[in-house]
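Alright, structures below, take your time with them.
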Structure P
Amino acid sequence: MVFLEVEIGGLRYSNPSMLASGILGVSEGLLRRVLEAGAGAVVTKSVTLKPRAGNPTPCFVELEVGYVNSLGIPNPGYREFLQEIKDLHEKEKIIISLAGSSVEDFEVMARAVEESGFPVVELNFSCPHAKNLGLEILKRHQILFEAIKVIKETTRLKVWVKLGLSDNLLEIARGIEKAGADAIVAINTIRCLLIDIYARKPCLSSIYGGLSGKAIHPIATRCVYDLYKVVDIPIIGVGGIESWREAVEFILAGATAFQIGSGIAKEGLDIFKKVIDGLARYLKDNGFSSVYDIVGLAHK
């Protein structure tokens, strides 16, 4: 028998597959559909203290190797969103993604999340195209570390931190673990630029966007591999999963779980069942009985 259950921050999930933030996680109905499709957990779209309209169009481009977006975290604000999903059952499987510009932002939103009955928050310090949020805030490390400490000291929430590609990724990861985070999620889309050769100007209204899809998978795998060497808390790999093979790569590199985003655009919600079934076959065919048998195995 093969066991797919994993534990992160003391919470158990039936399998290591999760919906990545920013994809479908915008309503009660969509979150429920993803869980029904087989995901072990779902991460909501990032919400902010106040409503955000996001960036004007054009803000999304499909490429042969993936997708580029510069949506700018459009959302109705944390209060409205928590009201929208308040009737969801299985709250232990719902991770609320928060994006803020200050420690106070994160503290206020986290308390509301706890009051709404959800046990986990994912702090978005990785969005590459939202002004004064995500990667821009990550440059001020103290906000990140203090936000983790405050949430852990004032709530019972589990805290995951989503990081993007950066030169000091490992240094930041050590600080995150020291501050008390329960898991690290890596990575988000990668900052990039597209130019329309006929209009002779950038394709996106915000100029820069974030590249997602299979093209970034080897980069994300490298980040997970390097993070595994410097932190002891669980790592959740994100980036370019389109089949069970990419999921297995993440786990071998050191991830305890993985999130799926852009792959849904190609495979639909069936991708969760296909990936989990493929992972189970891989474990069985290679003589392993648990996901934990192969976590970080590529290092040995």
Structure Q
Amino acid sequence: MSGFDAARFAALMKDLLAHLLNRPADLLSFDAVRNHLRLKRVVDHGIVEVPLDRIVGTLGREREFNRAFLPRDESLRARWDDIKDLAEGHKGFPPVELYRVGDVYFVVDGHHRVSVAKSMNAQTIEAQVREYITPVPLDSEISIEELLLKEGLADFLETTGLFPESPNEFRVTVPKGYERLLEHISVHRYYRGIETGREISEKEAIESWRDSVYRPMIDIIRKSGVLEDFPENTETDLYLFTMDHLHYLREQYGQKTVTPSIGVKHFKKQNREDKKSRKKPAKKEA
């Protein structure tokens, strides 16, 4: 079996496995990422060595190669074989051209070179890299569906001017989560204005909400251990859940009576009791 035939067969097996494991099989589209994440600012990094396992996207050739950059199409054979001959020769081949976004790379020029290098089990490849700066974290396992959620995060960060200190900060997966965060900031701005007796700017309100409401609540959530009960959710999802519960408790028992720590503990306790009650078998009628 020729090198190209082996690569095509490996592509078929990889695609089948990806389908079975519900993992992304197609290359990420740079145009889709640029549009969803509002990419604008570019930094030229010159010629650098790039890890091949982080090259998972393309500019315009999404269907010809799979996520592992193995060839899918018979029409690629002649060019692929020529590049393999170059790779095995004394001169090798010139650097490829890549875009970087977060921790992933997109091929602009050099798709066959990346494919051949991967098939030869190379670890890195020489590349001319230009990076599109974004505060939104991306990794090599991201799917198109996850990218759509990243779009909401990109909008939220652009609107607020906030910059996450970790990949998961401000990230939500619940419906209308980012709209609800913006509502929280708006409400916080209103009450800060009452407390201070002056007009609070949008920037001041955003930073005050982050430092005096959001991050302290996230710290309480982490220390409580409640995240263990919600493995599919993010810290910010839990922030929204517990803030809703805190609001409910304060309406019942008073603003000063229920602190954030009490609210989170009560939420955790009630959630576990609800889970136990759902597991109990129904009593049989006599």
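Values quoted throughout were computed directly from the atomic coordinates according to the rules given, and no laboratory measurement underlies them. If you're wondering where the values come from, they're calculated on a predicted model, not measured in any experiment. Cβ atoms are built from the backbone, for glycine too; each structure is taken alone.
Have a look at P, Q and say which one yields 1.05 for Rg/Rh (Cα atoms, Kirkwood Rh), for residues 95-158 alone, as calculated.
Numbers: P: 0.96; Q: 1.05.
The read-out was computed on structure Q.
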Using distance in nm of label points 7 Å out along Cα→Cβ at positions 71 and 207 as the calculated read-out, with 2.4 as its value, let me know the right label among P, Q. P
Candidates P, Q; Cα Rg over 2.2 N^0.38 Å computed = 1.33; producing structure is Q
Compute distance in nm of label points 7 Å out along Cα→Cβ at positions 111 and 247 for each of P, Q and report the one that scores greatest. Q
Any idea which of P, Q comes out highest on mean count of other Cβ atoms within 10 Å over residues 47-54? P
Relative contact order in percent (Cα under 8 Å, 6 or more apart) was computed and gave 16; which structure, P, Q, did it come from? Q
With helix-only ellipticity at 222 nm (-39500 (n - 2.57) for each DSSP H run of 4 or more, over all residues; to 500) derived from the coordinates and found to be -16000, which of P, Q does the value describe? Q
